[in-house]
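What follows is a set of structures to go through.
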Structure P
Amino acid sequence: MTLKKIHYISGLAITIFVGLHLFNHCFSIIGAGKHIEIMIILRHFYRNICVETILFLTISIQIYSGFTLFKVNRKSAKTFFEKMHIWTGFYLALFFIIHLSAVLVGRLLLNLDTNFYFGVAGLNSFPLNMFFIPYYGLAIFSFFGHIAAIHNKKRKAGFLNLTPKQQSKAILIFGLILTIVLFYGLTNRFKGVKIPIEYEVLLGK
């Protein structure tokens, strides 16, 4: 099996988890309480030793294969979607390294529940949000950009008889809209989220 095929298969597995993660984030529009309520339900599926081990292994494979394919294909990418495929993959690999490291530090060293408040503490605090807004925004958009670039390689029309390029554009538009919607919820409709005192350590307090 080629590295490209392994990367594709591990990507499909990760997409399922990311899809659930983004689905969970959508409930932030209702409020932090609802977000955490849905998170607790979803954790029955992915937060157990078996699934977490597979997930960490899959993400490790994705990071390694992603960086390797980036080095191989970076100079040969010519079209807009080819370049998007390469660079969104590169950013997602970096994001996975930073994000997973932060989650492990939060859980194992700081003894924090890495829930809604763990994720949005920096997003709702100046000047940390100057980093976290583009950090999270680019991650969400890169996820959909990567999928859009893959769809652009198809040769046949798909859903609603859309051409591959139309599918890719639709995915990008959906990703952009979802990014805006999620930020609307994760910042409590742009008014800011009240961070519990135990999470203030993340803000250097």
Structure Q
Amino acid sequence: MHPNPAFRDTVQAESLRFVRERAFGMLAVSGEGAPLLSHVPFLLSDDGAHADLHLVRSNPISRAVGAGLAARLAVSGADGYVSPDWYGLGPDQVPTWNYVAVHLTGRLVPLPDDALEPLLAAQSASFEARLPKRPWTMDKMTAETKARLIRMIRPFRLEIAQVDSTWKLGQNKPDDARQAAAGAVAGGFGQELEALAALMQSPPAID
């Protein structure tokens, strides 16, 4: 997380809303020699107290969890390069990179095997509801395929103890300079630049 308080004071509810909408992140736990990482879809609970997910049984994190393990789920959003020329503030500016990121830190615990099918059904229902079509359900799979899938994966819950966020959107610049950079960033390079420009134009509320 960025150390500048200007980028760290976004209200937690806004960060959790972003995480819930994103529904995909990088799960990290400590491992021998280097952290273990896995990119996972997840469902954040309504109260933001936990995130449910699943892992393939052969995943190193799945094997390492045991009865529970400290973990962090990093969720990234729009990001992009910002040229100092875009601010219109003169020569004493530097290049930077604007971005949104939220870290959920807590304890990753295995759920009972009988929690897996409801978890998978809830995930697919949540994601399918965002599409303009009749939702896919597991009923469309054959019993053999479904049974094979269930054998391959395990359900987990991240019990969230801490939420940290960085919304680095130029809040440390004068409003006019931030708006000028927002108007140019969509023509630059990065990810989801139009979304980044919109966030720079109207940063979320702060505590």
Structure R
Amino acid sequence: MKRILCYGDSNTWGADPEGGGRFDHLTRWTGVLQARLGEGYTVIEEGLGGRTTVRDDPYEPWRNGRTYLVPCLLSHHPLDLVVLMLGTNDMKTRFNVPASDIARGVKLLVQDIRATLGAGMRVLIVAPAPVGAHQKDHPSFGDMLAGSYEKSRQLAPLYLAAAEELGTGFFDAGTVCSLDHGDSVHLGRRDHAALGEALAEVVPGLL
């Protein structure tokens, strides 16, 4: 049985951008991935709204992805693959960091994974889908994520470079997901389906 840990934020948790609340298990991309992979695989969801790569949020505690990562890995061990999809929350104006620092945070997480589970541990870095064009007009996310439209489009090439440097897998969620709907930040129903199906084609080749 191949065990896959999916470590991410609200777009792994399954926040519904239009209806509110959370998409059901079969709708979330992790559930779609599990269904497509079928027997022989266990997909473990570890999504948390507001989670960053390595940053403490002064207004939303317990969101630092690095702080929780090692206990999470040890809790779910043994693992065959860790899928990382983080970075959207790092673009919040309160952090004021460039895209290159967000990519550095992802690299630190990969290093922590391998320090904990072994140098040969397989990791798949997923660049989050860029935010939609209407993000700036959203009452909640307009100021909170000011400038993220441009910054989010810088992440995929930086994440790819990090993956090549560290020898991990890489996938750009923006190639199959478009956030020009809903709140322009969270994956919609079709995005979850597209991402889960796409990753089901990528994952077996990494194991």
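For Cα Rg over 2.2 N^0.38 Å, the calculated result is 1.19, so let me know which of P, Q, R that is.
Numbers: P: 1.07; Q: 1.19; R: 0.94.
So the calculation was done on Q.
Match the computed value -0.72, -0.78, -0.90 of log10 I(q)/I(0) by the Debye sum over Cα atoms at q = 0.23, 0.25, 0.29 Å⁻¹, for residues 45-84 alone to one of the structures P, Q, R, and report its label.
Values: P: -0.72, -0.78, -0.90; Q: -0.95, -1.04, -1.16; R: -0.77, -0.87, -1.06.
Of the structures listed, the value fits P.
Work out which structure the value -12000 belongs to, where helix-only ellipticity at 222 nm (-39500 (n - 2.57) for each DSSP H run of 4 or more, over all residues; to 500) was derived from one of P, Q, R.
R
Quick check: 19.0 is what I get for mean count of other Cβ atoms within 10 Å over residues 69-76, calculated from one of P, Q, R. Which structure matches? Write out the running numbers ahead of the final one.
Numbers: P: 12.5; Q: 19.0; R: 15.4.
Comparing all candidates, it corresponds to Q.
Using FRET efficiency 1/(1 + (r/R0)^6) of positions 37 and 165 (r between Cβ atoms, R0 = 30 Å, to 0.05) as the calculated read-out, with 0.15 as its value, let me know the right label among P, Q, R.
Attributed to the structure labelled P.
Laboratory data are not the source of any read-out in this text; all were calculated from the coordinates shown. Since the model is a prediction, treat every value here as computed from it, not as a measurement. Cβ atoms are built from the backbone, for glycine too; each structure is taken alone.
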